[in-house]
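Before anything else, here is the set of structures, which you'll find just below.
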Structure I
Amino acid sequence: MDAKERASRGALAGLAATVALTGLRLAWSKMGLVSETAPMQVVDRAEELGLFDNPSPVGRRVLIGFAHFGYGAGTGAAFGLLRRERGKPTEEAAVGSALGILAWGAGWSSWLPLAGVDKAPWSQKTPRVLLPVVDHAVFGAAWGLVNLVLSRKGQA
């Protein structure tokens, strides 16, 4: 399978994994564990910088959705480029979880604090800083399983 195909399948798997992540986040929100997600924070920061001129509530939700699913698809495409071999479902879920945690670490320790979106995780004092680690692991596991299914369909 060539790089373009791996990236395309990875992006599709990333979209599906974002749906799984969204479900988890909605459940945590109903439990009062999370209120603002990283895509919300990115849109907030873009508004602060004047990149958006007071979008309507619907427009704001659309921007947040594009940020959320765009990041999921882009991350999935990158994972697809990194993952050249396939294993059993448990291996793919484990590798996907590791990649998800790696993506969390890369973002939250570099570009998110540098862009002023959020503080670096080591400077936060709440145990809730671990929630994004868990949800990125879930995103990665879902990505690994969906990517495996898509890869098998492409071979059939």
Structure II
Amino acid sequence: MSYPIKNLGGLETDEIKLLKSLGIRTTDGLLEAAANPKGRRQLFEKSGIDEKRLLKLANTCDHLRIKGMGRGYVELLHEAGVDTVRELRYRKPENLAKAMTKANEKNKLVRFLPSEKLVVRWIEEARKLPLMITYKDRAEDPRRVARRKPSDN
């Protein structure tokens, strides 16, 4: 689900205005713009927002694609050690629910903890979602480097 970037959290008013001036008005728009290293670099050059921060914001936007996931739950997942949708796919629901309970007791992030049943649904949906965020440029990926044949010179 897409939300206005002003509801994202972690962005200053000036940054929201700047992103809007660049045509980024929603969480889906920010996710698309910052989904890969090249996009984050270009967005940094245009906005001045640090690339690591853009990656964190993109991961938050990515989590918001999951039905029933709100900003508070994304923060709670982060505090429980789940920063990406990719990581969420591999979590055990009972362990994650316990970690979220501990994190919420410590930081008081949400008023209502998600049930284990809801956590199961999040994990199942994360497994179905196409992965959006990449962490290496395709050119930097050693698996993509073409192997050259030795020349006969």
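The numbers here are math on the coordinates, done by the rules we state, and not lab data. Please read all numbers here as calculations on a predicted model, not as lab measurements. Cβ atoms are built from the backbone, for glycine too; each structure is taken alone.
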For log10 I(q)/I(0) by the Debye sum over Cα atoms at q = 0.13, 0.20, 0.26 Å⁻¹, for residues 26-81 alone computed as -0.32, -0.69, -0.98, the structure of I, II it came from: II
Parent structure of the calculated result 3.7, given that distance in nm of label points 7 Å out along Cα→Cβ at positions 98 and 130 is the read-out and I, II the choices: II
Label whose coordinates, when helix-only ellipticity at 222 nm (-39500 (n - 2.57) for each DSSP H run of 4 or more, over all residues; to 500) is calculated, return -24000 (choices I, II): I
Test item: semi-axes √(5λ) of the Cα gyration tensor in Å calculated as 31, 23, 12, pick one of I, II: II
When FRET efficiency 1/(1 + (r/R0)^6) of positions 90 and 122 (r between Cβ atoms, R0 = 30 Å, to 0.05) is computed for each of I, II, the largest belongs to: II
Among I, II, which structure scores highest (criterion: relative contact order in percent (Cα under 8 Å, 6 or more apart)): I
